[in-house]
Structure P
Amino acid sequence: MYVIVGLGNPGRKYMHTRHNVGFDVVEVLSQKYDIPMHRLRGKAVVGEGVIRGQRVALCQPQTFMNLSGESVVQLVNWYKPEHDQLIVCYDDVDLPEGKLRFRPKGSAGTHNGMRNIIYLLGWDDFPRVRVGIGRPPEGWDMKDWVLAGYDTKELRQTMFDAYMGAADVVAELIANGVEPARQLVGKLNEGK
C-alpha cells in the first residue's frame, strides 16, 4: 500500500499558504481520484482508496510542520509500506514558484518538516515530490514568507497548475515507477 503524505500546518489560518503545498497536492489527489479524507489516524487526516490500480492512503499530518515525523512514523507503523511506497509532497524555497522536483531518495535539505521525518524514521530512501514556492523578497523574514498566501491571480493559477502537476507525478510514480515520474517532471517544468 502506498502512503502519500502531504506536509503542511493544520488549521484554517494556514490553508493555501506556501508551507501547505503538500496539503494542497493531497487535496487534488483526493478530489481527482474520489478519495474522501475523513478518518483520523496516526495524528493525520487520512483517506484510503485507489489510484491507478494501487491501494493508497492519502495523509495530511495534523502535527505542526516541524513535528511532521511524529505523524509519519505512526502512519508507517500502521500501514507498513515499503520504503519506496512512502511518498512525501512538500514545498521548496530553493525552487522557483510552480517548478517541480522529484527525487526517489535523499537528504532533507533545508526543510525542517523533512528533517524531522528522516530523523524519526531513521531512513531517507523514500520518494519525494517538491513544489517550488520561491525565495522571499528582500526584507521578508523566511517564516513570514512560507506562511503567506499568493497575492496575485496569476500566481495562484501558477501554483494550482503546479499542484495538479505534482498530483500527476505521484500517480505516475505509483503506476509506472521512478523513471516515468522523472520524465513527467521534466515535461511539466518545460518553459518554467
Structure Q
Amino acid sequence: MYPTSQKWKDNIYKNVQCVMNIYIDDVLVNPDYIFDFKKGGNVFDEEFALGSTPSQYIEMQLYKDKIPSNPKIVRVEYGILINNALTVAEVNKMLVGTLNGIQVKSLSANDSSFEMIPIGIYNVDDYTDNDDNTITIKALDNMIKFEFNYDGSELIAQNGYATLAEVAQDICNKAEVELRFYLFS
C-alpha cells in the first residue's frame, strides 16, 4: 500500500480525472503509441511458503520507432487530480491518447494538481521485434532480482548479530533494489 495524502482519500471515490504515465528508460511514452498493455502477476508458481512474495509483470505492444532502442526499464505511474482548479494550460500539458479503446491521459510534465503513485518499475525481460513495425515488450518487476541464495554471515560477523531491518537492507543492497519503510496510521 502506498501512503496517499488526505486530498487523494477525499477525491478517490468522486468522479475523478485520472492519468497514467508509462516511461521507457525515463522517456514518457505517448498513449497513442501503445497498442496493447497488460499487467498481471504470478503467485506461488512452485510452492507457498513463509516469506513467499508475488511477482508482477507487464506486457505491451507499441510502435518500434517511438521508443528508445534496446529498452531496459519500464516505469508505470497512476495519478488522480487532487486540485480541482485545472487551468487551460494544465489541461494542454496532458497527452491524450487511446489505449485498448479507452481514452488515457498522461502528464507531459510534473503537475502538482495530480498526485502520482508508482504502479511499478519493471525490468525488460523479452523484446520481440514484430513484422508490422511494432515491438512487444515483456517486463518483470524487481522481485526477479531476489532470485539468489542470501548469506548474511558477513553482516552478522560485524556485530555478532543483525536486526531484521539490517538483514532486509542487506538483502536489498545485494539485489540492487531500494528498500522503503512506510508507516501507516
Structure R
Amino acid sequence: MGYLWDLGIGDPEGFYYMKSGTPNSVQSVLLICPDSDYGQVLIMNNVSEEAMRDWGNLYGQMEDDLIEYPKLNLVTYLRKDFLTNTPSAVEKYRSLVKEKENYFTNVNLLNRLGYELMGDNQLKKAIAIFELNIEQYPESWNVYDSLGEAFEKNGNLENALTNYKKALALNVNNQFDYNKTLKERIEKME
C-alpha cells in the first residue's frame, strides 16, 4: 500500500493488484490477479495522446484474452470486418456469438470498439456497434449512454436524448456516480 497500488475485485479477473505510471515518457502497468491465475506487464515508450489510446485499447483487450484463453475474442477476431464492412461484421458476430465453446465477448469489448470508431469520427460505424451492444446487453445502462454520445456527436439529438434517458433509468445504483452527468446531458437537450 505504501507504493499506492490499486487493489480491487473485477469481473471476470477477480481480486487484483495493479500499479501503473508514466516516468520519463514511458507508460507501464503491472497487473496481478491471483483469483484467475494470471497477470500482465505492459510497457510503452511513447506517451502521445494517440499512443496512450492505443495502449489502453491493447491493455483492455489483452486482459480479456488472457483470462478467456483458449477461446477467441470475437470482437478482435472480427475487427478487420468491423472496420471495413460493419454490416457484414455485425451479421457474422450475431452468428458466431452463439458458439460459446469457441468465442468469448463482453459488453466492454464492443463498447471499446465503438468508442475507438467514434474517436476516429466514423460515427455511423460506431452507432452500429453500440446498437449491436444494446442488442446483446439490453440491461446495461452504459451501452445506452454510449449510443447517446454517438448520436449526440452525429447531431441526432432526439435519439441521443432517448438513449440518455434509458441509461439514467437503468443506472439505478448510480454506478460510477454518473447519474449527475446523465441528468445534465438530458437537461441540456430538453
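Out of P, Q, R, choose the structure whose coordinates give P(r) over Cα pairs in 10 Å bins from 0, in percent equal to 10, 41, 39, 10, 1 when calculated. For P(r) over Cα pairs in 10 Å bins from 0, in percent, the value 10, 41, 39, 10, 1 is produced by structure P. For which of P, Q, R does distance in nm of label points 7 Å out along Cα→Cβ at positions 100 and 156, calculated from the coordinates, equal 3.1? Traced to structure R. 3.1 is what came out when distance in nm of label points 7 Å out along Cα→Cβ at positions 12 and 36 was calculated for one structure; which of P, Q, R is it? Traced to structure Q.
Which structure, out of P, Q, R, was helix-only ellipticity at 222 nm (-39500 (n - 2.57) for each DSSP H run of 4 or more, over all residues; to 500) calculated from, if the result is -4000? The partial results should precede the final answer.
Details: P: -12500; Q: -4000; R: -17000.
Only one of P, Q, R returns -4000 for helix-only ellipticity at 222 nm (-39500 (n - 2.57) for each DSSP H run of 4 or more, over all residues; to 500), namely Q.
Looking across P, Q, R, the calculation of mean count of other Cβ atoms within 10 Å over residues 68-75 that yields 22.5 traces back to P.
Each reported figure results from applying straightforward, stated rules to the coordinates on display, with no laboratory input. In this text, all values refer to a predicted model and were calculated from it rather than measured experimentally. Cβ atoms are built from the backbone, for glycine too; each structure is taken alone.
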